[in-house]
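Engineer: Following are the structures in question.
Only the coordinates and a few stated rules stand behind these numbers; no lab work does. The structure displayed is predicted, hence computed values, not measured ones. Cβ atoms are built from the backbone, for glycine too; each structure is taken alone.
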Structure I
Amino acid sequence: MLDDRHVVLPDAESLVRRCVTALLVGHLVLQGPPGTGKTTLARILAEAFEVRLLESTATSDWSPFHVVGGLRPASDNTLQPSYGKVTDAVHKCALHVRTDVTAEAEGGDDRSSAQAQRWQGSWLLIDEFNRADIDKAIGSLYTVLSSCDPENLKRSPIDLWFETEGRQQIWVPSRFRIIAAMNDLDTSFVNPISQGLTRRFQFITVGTPVPAGTDGTSAETQSSLERAHQWLSTTYGAVLSVATLADTHDQLAEQITLLQNVIAGFRLGNETAAGWPIGTAQIVDVFRVLLLQTAAGAAAQEALDWGIADRVVPQMGQLDDLQLEFAHQLLADLPQSQAALTHLVNPHGV
């Protein structure tokens with residue numbers, strides 16, 4: 001599945017094994033720098049477990065209302081129950097379980113569609129997990145999240161105080177899981193997570209692939225190029241003359257090598273500057289700019305320069321002075337990127 005999605009992960013076999021183990025035991029948090037494929041990995045894991053993945057992105061204003069639910073104004077000027085993200089996913093998972101149990105009891109399958117037959121449950125993906133004050137938002141679920149053991153789940157239903165009588169509790173199926181993804185790099189823009197909540201998830205880091213050096217095209221670089229080429233062909237193939245992937249690689253060999261070396265330099269750092277774990281998604285972004293501009297007739301080196309200047313340099317705002325100084329050295333042959341970096345450091349300069 002990873003190859004089909006053009007996903008390259010560091011020590012992929014071990015990483016996936018750890019994720020599968022975590023989900024067999026309980027809930028999972030995928031942490032790491034932006035662009036390393038955390039969300040894509042979550043989708044692949046859900047597909048492997050044959051569950052429907054309901055996706056949501058946490059924001060700074062999340063509260064128990066967004067997670068569990070509450071009362072919402074309706075068009076008839078009344079207040080109606082509204083499920084939060086976790087409650088909604090749990091409810092959908094319970095419906096899958098009930099359908100399975102009913103079908104098994106009747107010796108058949110009463111599910112109405114091929115898609116329903118494929119899913120054995122519903123899980124919840126919470127992206128940008130620590131953008132919210134997640135301890136406050138999810139605190140009422142501490143007990144139910146502490147274990148996926150059926151006995152614990154039986155003793156700790158979710159309290160739906162806002163529901164009508166007879167519907168004020170919902171029991172979490174033992175096959176239900178939460179996968180969360182969080183950025184552990186931009187610490188100035190995220191909320192801390194308490195030890196109590198941390199214990200209720202298994203935290204697995206999704207890092208960047210090991211830099212490949214200067215000899216040949218790395219698997220990550222090739223995969224990123226393939227994703228960008230597929231995007232260009234699908235999105236603009238009808239209006240642009242798009243070369244084959246092999247021809248594209250040959251025509252842009254110099255720029256591909258340069259980008260690979262720049263990314264490796266950022267990640268490794270040097271004797272004085274710490275490395276910057278730039279993700280694979282950013283490589284794909286630069287390749288998209290490079291391929292689109294060259295397909296439209298731009299010079300390859302200039303297109304690469306603008307791609308890095310417009311897509312990578314703006315993300316360097318959290319780097320320290322030594323890292324920025326080293327970045328200037330790495331981008332020495334790219335004047336537009338140098339100019340963008342200079343502007344980032346001194347936006348009021350001429």
Structure II
Amino acid sequence: MHFSIPDTLEVKDDNSSYIAYNLHVNGAFHCTVRYRQLYNLYDQLRREFGPNSLPPFPPKKLLPLTPSQTEERRAQLEKFVQLVSQDQRISTSDVFTGFLLSAQQETQNAKEEVISLDIHLMNWQKITIRVSSLARTSTVMEAVCNFLKLDEKYVFFKIVLWIGKIVRFSGYIQSFCFSVIASMESAYLSLKSAGVNHFLVIRKSYWDSSYEEELLEDKYLQRARNLKFYGHIQFRSCICDYPQPNTTVTISAGGRDLVFHLDSDPASENKACFRVTRIKCWRITTSLSDSSESSHASPAKLKLELSFEYLMSKDHLRWICIRSDQIILMCF
């Protein structure tokens with residue numbers, strides 16, 4: 001999971017005001033929280049796991065914060081959430097997951113009710129399940145598993161729930177996945193927060209096609225697996241700095257490769273292949289765009305960039321940066 005706190009929000013409450021922090025999960029707005037809520041989370045985690053298991057938490061201030069102090073605290077809180085989420089003991093604990101679900105519900109003033117939730121398969125087949133509006137994603141996936149009569153070992157290990165988006169491009173309607181819904185989120189509330197023209201879709205959560213061997217008994221499908229780029233997913237066109245700055249490329253991912261198609265024609269041989277095993281390190285950075293397309297809960301559109309340091313040749317490392325609205329899907 002990727003957490004970020006890209007911006008703050010001044011909230012007026014009766015005769016006073018306070019600074020709130022917009023928390024994003026996997027590139028999508030999740031909730032708005034106050035400093036004291038995050039401090040209470042820190043206090044609970046400290047009692048549960050011990051102070052030595054946690055990164056530093058920004059201290060309380062007696063006086064109102066200046067703009068520079070507010071920005072400093074935002075960065076410190078973001079770093080704290082990112083670090084604790086990397087500890088599997090903490091990120092899967094009831095304290096951490098319960099806090100995130102509760103904060104999501106509080107942000108949207110959500111009340112529990114039984115709803116009909118539409119979920120799409122990758123072939124656009126739609127299924128409808130009846131669940132609580134506050135049900136976690138894991139509960140929704142259990143219902144999907146039962147509806148489709150799938151073995152649970154495949155669902156929870158190899159299938160995840162995504163938010164997809166429908167866009168119009170050159171007169172055509174296109175759809176794409178852009179954000180995975182974490183298991184501790186409410187799938188319904190996450191979809192509601194995303195806004196119109198969004199939908200829920202389940203898809204596989206791996207690029208290695210060897211996982212499919214035990215499922216493929218058909219000889220035709222076994223033959224198809226030998227084709228070049230079998231199992232690859234092709235993303236929307238995006239911008240990168242390889243081989244030159246501001247280059248438009250189409251990226252596909254599969255197996256252990258990231259393939260940059262440098263021409264608009266995917267069949268073209270003008271491509272660059274990056275082996276995952278030669279990537280030394282990678283990072284996701286977040287920033288806010290100037291787009292006016294926003295909601296009341298998320299004041300500005302979040303931009304994500306993926307950068308990775310690649311071993312181009314012996315003793316030659318190079319940073320490559322990708323700007324896309326499907327960064328989370330690329331990294332998953």
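Engineer: Of the structures labelled I, II, which one yields -14000 when helix-only ellipticity at 222 nm (-39500 (n - 2.57) for each DSSP H run of 4 or more, over all residues; to 500) is computed from its coordinates? Please report the intermediate quantities before stating the final value.
Structural biologist: Values: I: -14000; II: -8000.
Clearly, the read-out refers to I.
Engineer: When mean count of other Cβ atoms within 10 Å over residues 13-20 is compared over structures I, II, which one is greatest? Each step should come with its number before you reach the end.
Structural biologist: Working: I: 14.5; II: 10.5.
When mean count of other Cβ atoms within 10 Å over residues 13-20 is calculated for I, II, structure I comes out on top.
Engineer: On to the next question. Have a look at I, II and say which one yields 0.97 for Rg/Rh (Cα atoms, Kirkwood Rh), as calculated. Don't skip to the end; give the middle numbers.
Structural biologist: Working: I: 1.04; II: 0.97.
Computed on structure II.
Engineer: When relative contact order in percent (Cα under 8 Å, 6 or more apart) is calculated for each of the structures I, II, which structure yields the highest value? Walk me through the numbers before you get to the answer.
Structural biologist: On the way: I: 20; II: 13.
For this comparison of relative contact order in percent (Cα under 8 Å, 6 or more apart), the top structure is I.
Engineer: Let me ask you something else. If mean count of other Cβ atoms within 10 Å over residues 69-76 is computed to be 12.4, which of I, II is the source?
Structural biologist: The value was obtained from structure I.
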